[in-house]
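S.K.: Multiple structures follow.
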Structure 1
Amino acid sequence: MKPDGRVFLKSEWGPIGDDWPCVSFTKRSVGDRLRAEFHPGRDVLVYVGTTNADMTQNPAHRGRLLSAVVIQPKQVLETRKIVPAEVWRSSIDRWGKDRWPHAMAVTQAMNIVEQPLPHAHDIIPSAYRSFSELPNRGNVVEALGSERAAVLDIKVQEVELHLSEEVQRHLMMMEAISQDIEKTVRQEISRMAMGIQARVSSGGEASVKINPQRSAPNISDLVLLLTNKWKQQSGQCGLCGGNLTLKEGNPMLQPSPDRIDSDNGAYDDNNVHITHLACNLAKNKYGSTQFIQWLEVVRGEDAIDD
């Protein structure tokens, strides 16, 4: 946490663990608040065990401080896609419905090691009482002042979570699409990713000719792939080295995903770079050798052999 970090509190049925490796909530508004106010690397969210015996079945967890987690608040996910399938089915069977449909992935987790676990009414009496207020039911509250300081004095031990592949891909994508990439770049990357998906879907269909068979990962992995390529290329064309144009204007200069080996239908890390649309079309129509010859003439570096 940073010195100005905030301590959020949320009622939970038990400590963080692989059986439920996320922060889940019933109301979408809880996620909206966390998206607006929680900052990873600055803040922490602390689990407080409920006093409901049906919810918190272990008596040692009821009304106690259980865990401290860091969440990824940039996107609200579906809980059913994060928790193990058998745990999700058990939850539906037990409660008869999708009780906690919304979730945020936990990127770092710690369990409180003090035994017995600290009781909330001893550590955060004011914040703990506020859970019973109508606007705070099912919501998060904040520990302030001396109560915040008391929470930070509690000893914890880091827990390694084993996240699903989907959550891992999402976190990698969100890390790649960080705030150091401007909005227009993110929009272009999304456009290119959706264009690749469309071309892959049309593979084998008859048009004027038979569309070639192509393959590509899912949309999240495509966004991650193209984002990393943009960073590696520093926003420059992978063929001519010129700057790629993001704003509306000459469409020949807009970014275009190009398969390095056109005979290879795969859009993957080894076979994709980002080029000008004009460079992409010229290379694909006339081949790499003639394209390079043309490029050298344009640059005044060489002349075409007779």
Structure 2
Amino acid sequence: MKILVTGGAGYVGGSLCDLLISEGHDVRIYDSLLYEDMYLKDVDFQFGDILDYENLNSHFEWADAVVWLAALVGDPACALNEQLSYKINTLSIDNLVRNFQGKIIFPSTCSVYGAQESLLNEDSPVMPLSIYAQSKIQAEKIFKEKAADRTIIFRLGTLYGISDSYSRMRSDLVVNTLSFKAVHDNALTVFGGAQYRPLLHVRDVGTAVSSGLRIFEPGVYNLHEVNLTIIEIANKIKEIVPNCSINTTETTFQDSRNYKVDGTKVRTVLKFTPSYNINDGIRKLVEVAKSKRVKNPYIDRFINSKHLESTF
């Protein structure tokens, strides 16, 4: 299958494209290198912005399927420029569905659920608390209205872990952040800690996309491995880095999200089974930190909002 992956040079795209190629697919990456200075992986790479519709649409003619990874990702990053976030995360989707008639796989986010106490399935109400979540809900609406019969929407849990050796790290994801701090600072600070996150190893986005392309049953799917509270994540890290301390504070953190999701549908319909688990992900992050393979995990390039502050 010929698969166009927009944003394929990024954190998710690195391992996802490797997996698709290993399965025999013909993969083409379309990416503006927003976070990168170069891309040297031996893959069909096309430089371009998803808002350059003339250039982008010419690649639709080649593809059998599109995996739409391109987006401004995260609450702080999208808050920097609301209008641009809407153009990239929502308006570009209208161009996609009008000009491409093949299979589409679209990563949305579990952030659309906001703050809710119950176990949430795909029919649960959405309560977006940020521009990022709002932009993804608006994009989902376009797909449902104009391309429901040919689109799989994955509502991704909070990602963690190492992708591939080419794509950048991310230090603005809770498991990654706390793992790095455990090694570099020997201490973790947890604000509150009772708030839940559905977690997913970054490489298992590729696992799910592969399942989706093979079975292809359109619809919305929660995608995660496990639901954990922030303090449970910290305790798991301490098991692997026992000399680090955990400091808890009742001070309210600016991120008020709290949700846990039910992943039964994706496991039943698309036969998705996570290939990676949280303990293995933490061990790899700790290994990378201790080996100094990433000398400084706190540089702006590894934090979406910090990097984009200068760009915007």
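S.K.: Out of 1, 2, which structure matches 6.5 when mean projected area of the Cα convex hull in nm², for residues 158-237 alone is calculated? All intermediate terms of the calculation are to be shown ahead of the outcome.
M.R.: Working: 1: 7.5; 2: 6.5.
It must be structure 2, since only it matches.
S.K.: Supply the structure label, taken from 1, 2, corresponding to percent of Cα pairs over 35 Å apart with the calculated value 40. Walk me through the intermediate numbers first.
M.R.: Numbers: 1: 40; 2: 15.
The read-out comes from structure 1.
S.K.: For structures 1, 2, which has the highest computed value of distance in nm of label points 7 Å out along Cα→Cβ at positions 22 and 262?
M.R.: Going through 1, 2 one by one, distance in nm of label points 7 Å out along Cα→Cβ at positions 22 and 262 is largest in 1.
S.K.: Who wins on relative contact order in percent (Cα under 8 Å, 6 or more apart) among 1, 2, i.e. which is largest?
M.R.: The structure with the largest value is 2.
Every number here is computed from the coordinates shown, using simple stated rules; none is lab data. On a predicted model such as this, the values are computed, not experimentally measured, just so you know. Cβ atoms are built from the backbone, for glycine too; each structure is taken alone.
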